[in-house]
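Every number in this text was worked out from the coordinates using simple rules, so none of it is lab data. Because the structure is predicted, anything quoted here is derived from the model rather than measured. Cβ atoms are built from the backbone, for glycine too; each structure is taken alone.
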Structure P
Amino acid sequence: MATEVLRVLDRGALSEELERAATILREGGLVAFPTETVYGIAVAATMPEAVERLYELKGRPRGKPMSMMVAGMEPVRERCPNIPPKAAQLMQRFWPGSLTIVLPTHHDDGSDAGLIGFRYPTHPLAQGLVEAAGVPLLVPSANLSGEPPATTADEVLAQFPDQLDLIIDGGPAEKGEASTVVKVEGDDVSVLREGAIPEWRINQPHWAHVLFVCTGNTDRSPLAAAILERRLAQALGCTEAELEDRGFHISSAGLAADEGQRPSRRIRQVARAVFDPPIDLEASRSRKLTQEMLSQATRIVCMERAQREEILAFFPHRVREVMLLDPEGGDIADPAGQSLDTYKRLAKRLNAAAALIAGSLVP
């Protein structure tokens, strides 16, 4: 029988699709669905025959365990009561997200139960499926062993035309790259597979790349970046030039910037007048925001809600890392064409917000 494909027409109303998929899983079926990285195939971990069917279908070696997808911390704690501090730090930084963490687990009597990989996805469909199923789900990537992971429902169907019970077509997977897999045993963290999260981010837990985003990158974002650099340098007791060596990179860009423009005359004037010592923006040049900039940043700070929404429309998995500069969720309006007093008020508002960000980066 041909694999059934269930196309999601409304991402905001998934209850019917999720309940149908959950019923299939509880009955021992196999369901493919999108995550923020690639498509996966889910099977109920509580049904050995279904798990064996998935191993055979993928051609996956039996000695290669499948990761467990969770929608919260409780399933991890149940299987690993003593989560290593290093693992807890990685969970706090990257979950929900594109990181699979392999941990040693134990049976109820305390005996060793082997290693299990856990993944907490950001994709709402993936989270919803885990919750709807009500049973632990093992979820390897939706591909034959040794083949590239599928990133669309059509690619899944091409590899498994009649072997799955259901494919939920939720559109293309957002990243198209498998999750990064790390193993944590005690204080040792090893990267088993580099994927959507670069290895250097795993190995440099204190690294922070803050990217400020506005429209033209000639007023708000370059000044915010310069203020944060000063705040961080003061907090760390170093010069701004030494921030990179301390694990901090601060930059700015604009969604509609013209490349190479100098900051506006007003913002340069205010940067010199309001701050002591003066902030020099003369060397700053505008940059248009790119996907590469977004992928490299660990924190993306927007001036307006519309800017945040535009970024999240393309990168919904970054919801925890894309934020507004105003801690109360308001817009910091573009001051272009306004009075000098407006620019001065902007500088003070940026300074207050930068102080909060610096405090969150340097305890």
Structure Q
Amino acid sequence: MLSRILVDGYKSIDRSELELSNFTLLAGVNSAGKSSVIQAVMYVTQAHHHYGRQRKPDIGRFMDIRNSIKGNREIYFELDLRRHEKKTTVKVILTQKENGVGMDLQQPSGFSLIDFIQRNKIVYLPVERVGIMRTYELNTQQERIIGERGEYAYSYLALYGQESIPAEEFAYKPEEVGQSLNNQVNYWLEYLMGFNVQTNIVQDVDQVVVTYSNAKNNRYYRGKNVGTGVTYMSILVIAALACKQEDILIIENPEIHLHPRAQSRFMEFLAFLANKGLQVIVETHSDHIYNGMRKCIKRNTLDKEKAAAYFFELDDTMQTRVERIRLNDEGAEENHPYGMFDQFDDDLDELLGL
């Protein structure tokens, strides 16, 4: 798993270090560095693909991504990787070059970054996920991937839905639900959204047609007739259940298009997987996502020791300040930073004239 990330001199971050857990939640105000931490994680874990090649990930000019206050000449990322009792630290240093951004990858002896990535799949679903489409592309090239925007999630379900999910530990009540990907996806989708999903391959054009049925009837509908939230949630559930133990699932803003109840229940789903060995990193602006995680701790469906929550804000100089939220066994906060999902209380106080 990824156990620690250090970011130095990147965008609004002067220097921030975060301990990562089985379930890590990043919350806070806009443009305060949450996505920057995720970008650092992705840059380091993808570094082996680009090291020594001319083409690097397009992250802009060095002057645009370095910390403007610090004025640093290097951007420094450090990531701790842990597998069983072994740990290694991978470092990436970015510098300014005439033709873009230079990169130096450093890692000590021990198991390598390449070895880690080959054993531990990283599934990253950014905020720009694919939405409702008439049909979805059938993945005929690379096997068993979800895609950079979740664009192959329905292809994955269509091709491998009859098979058991990759990690039998992730099967919820297999004796009742079954262990196939189709059964597990539809169990959770019905619990979360009240719908089931069905995929059909159109072989002649390498496309996948997706339809949904309400749990209360057997009639199937196209995505545009059931709402965007069902499509978004289906992709997230498929992506998560396509993982195995010790894989890493990173989701930006899972709350998009979701009713508060679905947001809270989705945390139950992720907590179940995190307790079974999937590493989950969530970036959110939703108090329902945050409180859903806390509720799972109170219910003992998420071990407190396997959870970490951070609040990001900007100081007076527009620099990132990160505070870890301490949660007890009841899921209650032992420290509460000002601005940490306070708006509901502030609005209610005003409505009540307090």
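For the reader, a short list of remarks on this structure follows.
- Among P, Q, which structure scores highest (criterion: distance in nm of label points 7 Å out along Cα→Cβ at positions 46 and 142): P
- Computed 21.1 for mean count of other Cβ atoms within 10 Å over residues 150-157 - originating structure among P, Q: P
- If mean projected area of the Cα convex hull in nm², for residues 182-309 alone is computed and equals 9.7, the structure in P, Q: P
- Entry that produces 5, 22, 27, 20, 15, 8, 2, 0 once P(r) over Cα pairs in 10 Å bins from 0, in percent is calculated, selected from P, Q: P
- When distance in nm of label points 7 Å out along Cα→Cβ at positions 166 and 278 is computed for each of P, Q, the one that comes out at 1.0 is Q.
- Read-out helix-only ellipticity at 222 nm (-39500 (n - 2.57) for each DSSP H run of 4 or more, over all residues; to 500), computed value -8500, structure in P, Q: Q
- Label whose coordinates, when Rg and Dmax of the Cα atoms in Å, for residues 22-157 alone is calculated, return 17.2, 50 (choices P, Q): Q
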